[in-house]
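The next part holds the structures, each set out as structure tokens.
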Structure I
Amino acid sequence: MFPGKPVCMKKTIGILGGMGPETTACLFRTIISNTKAGKDEDHIPILILNDPKIPDRSAFIHGKGPSPVPALIRGSRKLEEMGADFIAVPCNTAHYFLDEISASVRIPVINMIAETAIHVKNEFQDIKQYGLLSTTGTYKTNIYAKWFGKEGLSILIPEEKLREKIMEIIYGPEGLKAGVKTVPYGILNESIRHLVDKGARAIISGCTEISLIKKDIHTPVPLIDPVRILALKSIKMAGYELKNQE
């Protein structure tokens, strides 16, 4: 052994996905596109468990469906058995169950919401109030308020009628989970204006399906994508370099 800078051990990422499948693919693509690599061998080994049969998180939170926890635990343990060194979960509402997931495995599970709070605190030091677009399940759990509050930041949510309209955009028969991208953006834009009027100086895309259409959302303030923050955190945790250092 020669003295000098310690060698960073490379790690394998595990993605607990299927909530929904397209968002899982989005996280995978975002990790690839942001990893500094000159050839195939420079990329990160990634294990993906895409289980769309995990019971709906919002339905359970509202008392209208079975618990997703057993399936989340099975998936996490499977990734650990397959050789993942840590787990990324590209689903906002699933983070309500993060303590149970983390306790079921011996490897770290990234807290996407906590990482988003840390990121915005560092990136937008003058912004203290953030508007949240999400499912009604995520709103009900207050998980964003919890983790942003730890960083001294506030979360603002839309009024109830707008929350229900956002839910329809996500879960409706012509919604994002059905693969429809021509959603009524007017409702999202109306919700953003409402949040800005309440004092929000940035908006959190707190549903991974909304993150899929972020380029088509018009907002007068920054739009924060937790999926991208999760991807960047995963790259760093795996011991790889970002393509464009931030």
Structure II
Amino acid sequence: MEIAVCLKRVPDTAEADVKVDASGKDIVRDKLAFTINEADNYALEEALLAREKHNANVTLVSVGAKESEEVLRMGLAKGAAAAARIDSASLGDTDGIGIARVLAAWFRDKKFDLIFTGCIASDDGNSQVGPALAELLGMPHASYVTKLDIQAGKITVKRELEGGFLEVKELSTPCVVTIQTGGNTPRYASIMGIKRAGAKPIEQAVGKQGQPPAGTVPVFPHLIKVYVPEVVGAAQMIEGTLDEKAGKMAALLKEKGAV
């Protein structure tokens, strides 16, 4: 069984002071730490579990600059067998659909039973790559998957729906699955794994958008502006006894036309 996992290198902004840079189109990155996109880490773990249970080969792929090899080596250290980096230098501004086109061009002449991606990118909040990749490759797909059962020629998945509902569905392979966080526990790389990963080769490929569907014209987005939303409101604290607070609240609501 051959499994591919798409990984994205993203800045860790959980405890960082994020600022817009001088261009107005990006954030200041020189003081940020970078890591594997959180949901992609769960996708990687799902692939490694399948490797152990079904003797699968796991291949990692990332679209990005040379620095993206950091996350590929993290995945190799955890147990993936091979990795490839698709260089993004010639791509310019692109969105999730553009990245899906690039990945589809790379996957088109390869044979994988399963392609895993994370369900969402933590840096831009998009959930486009997995479903778009499946459409471009003509494969069935399932998104926001929390559990999966791999069988001969098919998989059964449990996925999250809006409103707290769950859905169970069966897909034939090859297929694309986007993995939700929380369905497993991503492992840490061992010291020996890290040492071995440093010596493993990483395939290099040139990023290509691929051919759009017949009769359509490819549309490439352009980033116009990145900015911090303006604060336009303020909280007002109401002091006093319970009765005084109730009276002040009623007066404020009346003043604002809410009652």
*Taking mean count of other Cβ atoms within 10 Å over residues 24-31 from the coordinates of each of I, II, which one would give 11.4?*
II
*For which of I, II does helix-only ellipticity at 222 nm (-39500 (n - 2.57) for each DSSP H run of 4 or more, over all residues; to 500), calculated from the coordinates, equal -13000?*
I
*Can you say which of I, II returns 1.00 when FRET efficiency 1/(1 + (r/R0)^6) of positions 208 and 224 (r between Cβ atoms, R0 = 30 Å, to 0.05) is computed?*
I
*Identity of the structure behind 20.0 (criterion: mean count of other Cβ atoms within 10 Å over residues 80-87, calculated), options I, II*: II
*Comparing distance in nm of label points 7 Å out along Cα→Cβ at positions 176 and 232 across structures I, II, which is largest?*
II
*From I, II, which structure was Kirkwood radius over Cα pairs in Å = 18.6 calculated on?*
I
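Every read-out reported here was derived from the displayed coordinates using simple, explicitly stated rules and does not represent laboratory data. Computed from a predicted model, the values in this text were never measured in an experiment. Cβ atoms are built from the backbone, for glycine too; each structure is taken alone.
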